[in-house]
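All of the numbers you see were taken from the coordinates with simple rules; none came from a lab. Given the structure is predicted, the values throughout are model-derived calculations rather than measurements. Cβ atoms are built from the backbone, for glycine too; each structure is taken alone.
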Structure I
């Protein structure tokens, strides 16, 4: 067995335990005291258990609310509540019914817990009637696919904090939707559900964090495991590896492991029959090779320079945008739009698309070099303008958004942009250590493109290689899926939009089939010169516990995005039915656990919203004093009598 500590790049020293304005108490009165993430990676799938520990330091019953992140592509399949030697399994129900069951239980003095999804990667946990001095444990079970970024790498990413998000729009006069610090607005009517209070800088670490990841390559030629943002201990006995987070870390940034493999051919079709028979889930991986002949492109770069991009993120964003500009050819046309609350363009390049000449590219890089972070994240106007610039062009059209994604109006943005993205490929570059991956993945999927994560400046060079492949000419477009001897259940293919194929960029397609687990699937498309392209795979019947839940999560995400842009009237009912049938949480369902035993007399309880860490690398002034004040109001005062 080998044991080693994985090194980290040079970083700024951590802030001291206490600082100006820090809050302190004799015994501490924050309800969340531990988070334990236990992941088991097998091949390109992770099974995860998230254990949250809540305690009540008060002299009256407590209701704790915790707004927290989970991986945006993960399927939440179970909830369990443990208290006073009792174990209560959660039930997945329609969201309104689950809330009613929870409220009824709390009113009756019963312990209860409810988990709800507010964004693909933002969830709310409420745990009620925790008795004085009592500890309640919540266990969530997840299945998460690891994105197949190339033929030789994948990433395990687990988010640990919900970063503050810019909330546009006019405040609503209605009752608040949640317990967060932001006002609900006409653009973000549930802003109060995605805006947890933030701990004051210097507040002692209130939560014990543990992360353990067991890695079984399952036949893949694993060569290296790299921790991007944390110091970890790694143990291995040859093929299998266990990675553990060092104690004392705060929940202030994503936990990211990069898994490197020897180059391998992974085109394959797995067929996973249901235990009940009759239907099953397929998973097709296509790994294209070769290079496409360059063709003239229209490229629009949209760069976020808002206040949340301050520090290393702004430096990395400028470098990323400049690198993309440098790859443009004379026959390409391009525009650069930098934005906060206003849109700015490079000097002398006009208001349209400029030719990719040396002079114009120099002007663009000159503009980028002068940018600093400021203002709010008014993202709709620049994306609208980018779509206008790319409209009705016969060329290959590419939109690249470089941002941390910290906005709350994701649904508004998707609803506005989706009709304008016909024929436009959208690639998103997320720069942050607590990035809004849920939104950036949704936008890229809507635009038939890819999302690339840049969590540090050290990651930038590697990420730019991936980005370069994705903004070049595709190998094939107009992709369609065809079955031979396998009956695909109509309307179940995920992603619903197959997009384009790029050199070395895997395409993963999942869906449901009916009948026996045999047959073949082929992906067909057209190359840039008009010739037909096809790749075919023959199915292999396998047993994969997570395949159906992971497909269901991807399918539900597609349906939810259709709902956001104005789908048919019965779409919500279809989403609920799919969620309940396959046991996977979505925005219209919730897991609720209710203890049948009455724990306390009916009466008032103390309500606390758990404050979260300020994301690492963020500067306190950019978040606004109101956010910190709200955090202090939440937990500084004594409980009611």
Structure II
């Protein structure tokens, strides 16, 4: 389940707001592809933190189903603790279209300001060359199922960080990150900046954090890439300010941690479009009745608190946040033959607010068993891309769209043990079951014009055998609406990690189900998910270590269950007019082999063979699975890379 706000995606704690629109030539959905994303170089990532269903702190603001935070390389990742200067490099080269990639980071850190102060700086650059063609397990080229020369990429990124610590109480971090790429006939530029301040005096009552950020992204399109449009670009800007403090104290033999704070966010989306059509009125209508880069302004203000209580074997977490959302934008006038409110052009102003509580209780029943249970409510406001979707201009916009609200229950337990089979071995196991109910779930439906200009859904027309359809005016409007029936999801997740030093095994299993409706705009305009999350995943990562654990040799076995996609033939249900889902071909078990060799603290080498059995299969969540030609049995199916070799390493000194 994705989309702005359904999962809060962050980089270094900063919410991302990039919204990409591919060119018309990338016909992955019969038209352009529009989706949210994160512009981050993988070479800069050092870790990912994932939380499901939580609404605690700033990460829970306007987040329906949880959050994912990508952490990037910092000064201490480049400079060894006993060195004043440091250099860290990464490199990789792969076969079968993987291409090559490299990064170099330099840094310095030393004492400054006071006896307990320090100053650290770091600069990193990274670049990759990723080819647009590869062969699948049957030896078929990707060019035969939709990839083209414009999918070749050469992204370049820069990252700068400064760590200032005047003394043991204060610390400041400054960061600047840039990204440039040429992909699918558009130039992509992104710039992200943040300032973080931390104040922690000798007082348990004060642990103050402040984060201010600014992000700006731009996509400039080639003159012949968007049908009749030229001199076209889309821009997004995001500003945020988060301030919070944590007070710790003891009360009635209970350890208390009380966090309170607030967050302000503003996301703006603008575009510039010119048309080659000579007639001014026709050119204006072509721009107005187009889904390219919806424009608008979204502002979110939130207050949040978190209370953690620890007593004896019990821990209780109580969280509450309040969010106030405001969304504004321009709605053009509707055709007089279609009922619309407001009928004429208008500046739309949507407002919504709500409280979101959560509670989690856990108990360390024994040194090896910790059961837990939680309940949470969360919400997300409708975003600009949903409210101002404009395949039919103002007629397809919905100024009455409501935000989604979710209730989630979770229960599970953690197990841990040591010295089970061998001396100093460890076992960690976690099991979770969950269920969620989402009210006002947002999806898009196809609407027609009925008698007297009334809008009626395709499902209504099918039920009435088109008897009420207008004979004077015809239009097909894709409108984002709220589901009248709550969407329910439930599932189970299992994780196990066993490590005996010379050998290890990590296993994860998940099974989930959802009854969310399909969204018509995801098909023709690629404005959402076109694949369902497979009903089951199982991954086993196991291996052995040699030479005092310097050499690791392992394998990853991946099993993927049944998966469904939107019909590539755009088949509609004859009962309700909803876009139908289609079972994807069975995905075989895929095996990867890998090895790492830590020669010393300065040099790490890596080698892997992906899809070692050279299986031909389709990635369950690849958006090209719904390419229109996928409905043609005579055409090669969109499939993943066949056997691929990858060599890389890191050098640090």
Structure III
């Protein structure tokens, strides 16, 4: 048995694995791939032996093996199941964060990866446990490992290191990688006992969501699949929603189900470490899993990574949780918040009970000063949604015409109606029939065609803060297009979903229609004269409310989130009540009218007026001088990075 290849062939391990995972042994493509990987592993073995002979400490290049897997399994297939390679430094960081190190008592602790892939987490965990066990033996006997001791180590690893993956090829690769990692021990055993039976490790080819777990684990680790509900096949979605889970409701993502299952299979005090999208932190659709985490674990750490992988355009966080049944322990827990993997990066602690006060949003971007400002705004002022539900006021928020701002439509001959032009394939979203590209038309134009003045009306094509930058015209009365009630567009504030210089972008408009990417906010009824559109426009375009929106809904730092209706609902709105407050409100109204004119003509004047406006709004909301400076500096920092 000269090398790793001979070891696998002589022992029939590859054919055994293919039988175990029900891979057709006649599948030439799979066979070729497995053999290629074995050859590459053998090359690594030769290189490692050379370096060891030269006195160099060279370890198994796990990243190289993972990249081979990525090369052979197409990107589209991996993306379909939400599977992505985990960089080794992240694997190491997670294992250290959950306490799986050779300095801890891990000899009899069970670890599992619910989406193990080719084995990134398992191989590193095996190396850690191996180091721990060998160190124990040598400290007692000060001698080389005996065949019996090698067998005991292998058995210990089989009993305690576990993996599951839905992809049988990944399971085979994981097994081969584990064989390679422990090749030195197998050589010691087989040289003494050629009849030694080499069994497979605990790597199960099952769907983790449907698997029936019978034991509890001390550690759950991994990089669970990222797959939004729309990307999950309809039949499988039905199956998922029948599972006895709490978080498989609404607009869920695949990874949140893995979080719930991971927590469920932990024993009391057990620890979970995942790398997941940062959509977990504040996205309204993820509230259900945040609430579940809050009520069942101590959140030990949230480490913000940003764009963690080369393939997906996904911003990531590392999440470390500890199973905890005692409410007092959970509420008193302090969460470690970190910006990056390095120890010298900014870190601080956040009390877990705050999350309950923040409607279960993981606002890891809040400093202690932010928390004080937030509590002041939340306790002292009604939300916009409160005013919408309050009888003295009647306020409406609505999107515009359900159509892109370019106005492209297409006619469906089956439905006998027009519909907005689909972004992807030309398929009718109502009846599913194919659409003819010759039936594409455009109902938003630069100028009104002759003799059609009664058919077209003004349309907000683009806007800046306080001013409509460009109007076009939209054709009315097209069958199949959802225009909304014409009353929606009369005397309203228009709000862009995207920010302008990292601030809310809103303007006043009297009657123009808008697209679905613009919100129309209108005060239909108010029992306070000063609470009108110009006053509310001033609040919306203030530093204070932009700061509040960013801090409430952005995952981290100063990035402005896309505005959704529920985010507007949450804004704290000051109703002027006292004589002094109404005096300030009238000054705000006058300034907004002046700014709406000056922002077109004189930028310096616009800046001065906006500063005056912000100062008045800070006064209305009782924001102290040091708080004002903090908010202004935050907004300025956002403008620079925008």
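Key figures for this structure:
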quantity	calculated
Origin of the derived value 27.3 (Kirkwood radius over Cα pairs in Å; candidates I, II, III)	II
Which of I, II, III yields 0.05 [FRET efficiency 1/(1 + (r/R0)^6) of positions 184 and 496 (r between Cβ atoms, R0 = 35 Å, to 0.05), calculated]	III
Origin of the value -1000, where helix-only ellipticity at 222 nm (-39500 (n - 2.57) for each DSSP H run of 4 or more, over all residues; to 500) was derived from one of I, II, III	II
Answer label among I, II, III for the case where FRET efficiency 1/(1 + (r/R0)^6) of positions 296 and 448 (r between Cβ atoms, R0 = 30 Å, to 0.05), calculated from the coordinates, equals 0.95	I
Value 1.05, calculated as Cα Rg over 2.2 N^0.38 Å, for residues 232-575 alone, assigned to which of I, II, III	I
